[in-house]
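In what follows, structures are represented as structure tokens.
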Structure 1
Amino acid sequence: MELMIQKSGSGEKDIINVADNVFSVEFNEPLIHQVLTSYLAGARSGTKAQKTRAEVRGGGRKPFAQKGTGRARAGTIRSPIWRGGGITFAAKPRDHSKKLNKKMYRAAMRSIISELIRQERFICVDEFNVDESRTRLIKDKLASLNIDDVLIVTEELNENLYLGVRNIPKVDVIDINEIDPYSLIGFDKVLMTKAAVEKVEAWLS
């Protein structure tokens, strides 16, 4: 298929040929849902921890006599029904990640990128760099492209670009090695440089 490239500064456009099996595949919603669920699950820390009655400090002595007090029998003050006692089903650190093979992950990425192109949410430019880490320079470049909510994907991270983007809401920049399905669908537009497109094509082909 043919992909339109916008040349920075001049306003001119060019066309490059890209692989249909990467940039023009069917939208597979169940697969994308599975991949996103797996990705978000893997991002969970899973460090929540509570104490059971065996782990709470104290409670070694029987609080009162078994009989004769008129109260319900109790063997420890660290029982879950007592204030300050342990938790009945205490949460423990665990791994929330779900197994997902590379073939499924790459298929989902192809489907997401293809759908972005169909929805005209994918923008390709020949390059996107700034000489200084000034927010105004990046805002002007984005304004020339008529976009304000965008994920910028470059072949390698430019320090000036990274520093300049930090103060702009709804705008983020990553390099091709950090690309993930959640970031791609989290912005209104995805702007990718020509070199990044070529790397994506080589990766997902």
Structure 2
Amino acid sequence: MQLQLHQSQQTIEVADAVFEAVYNEPLIHQVVTAYLAGGRAGTKAQKTKGEVRGGGKKPWRQKGTGRARAGSIRSPLWRGGGVTHAAKPRDFSQKVNRKMYRGAMRSIVAELVRRGDLLVAERFAVEQPKCKALLGQLERFGVSDVLLVTDQVEPNMYLAARNLAAVGVCDVEALNPVTLLSFRKVLMTAPAVRKLEAWLS
């Protein structure tokens, strides 16, 4: 298929297998869920009654006091005691193989093309790391909530966009399903399209 360069008569030829892939919503859901789960710290930790400091001595004798029997002042029923089902550090990551991950990425990219939300420019750069310069460039493309994807890291563009909540910047290597789905429009440079095509083919 062919992708039209924004505000130009030129087109670029791209692989149908990548940019016309079938939309597979269950696969995208699985990959996005796994990606988000992999970002969880899993460092939550609490102490059981055996780990809380103190409580080694029986507070009073078993029988004859008229009080309920107690073996430790660190029982979960007591103030300052341990937690009954204490949370422990755990790994939330889910296994997603390379074929599934790339298949989900192809599905998302192809859907962006079908909806007209993927814009391609010959090049996109800002001369100075200033928000005003970047916003001026985006006005020419008629977009505001947008992810800018380049073939390599552009320091000026990153610095200009970091204070703009509705604008994201990344290179092809850093592209992931969650980032692709977080913006209404995706603006890619032609070299970035070629790099993405080579990666997902």
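No lab work stands behind these numbers, since they all come straight from the coordinates. Small disclaimer: the values here were computed from a predicted structure and weren't measured. Cβ atoms are built from the backbone, for glycine too; each structure is taken alone.
Overview of values
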| quantity | calculated |
| --- | --- |
| For Cα Rg over 2.2 N^0.38 Å, for residues 5-100 alone computed as 2.37, the structure of 1, 2 it came from | 1 |
| Label whose coordinates, when distance in nm of label points 7 Å out along Cα→Cβ at positions 141 and 173 is calculated, return 0.5 (choices 1, 2) | 1 |
| FRET efficiency 1/(1 + (r/R0)^6) of positions 45 and 69 (r between Cβ atoms, R0 = 30 Å, to 0.05) - highest-scoring structure of 1, 2 | 2 |
| Entry that produces 0.25 once FRET efficiency 1/(1 + (r/R0)^6) of positions 93 and 117 (r between Cβ atoms, R0 = 25 Å, to 0.05) is calculated, selected from 1, 2 | 2 |
| Read-out Rg and Dmax of the Cα atoms in Å, for residues 61-124 alone, computed value 28.7, 83, structure in 1, 2 | 1 |
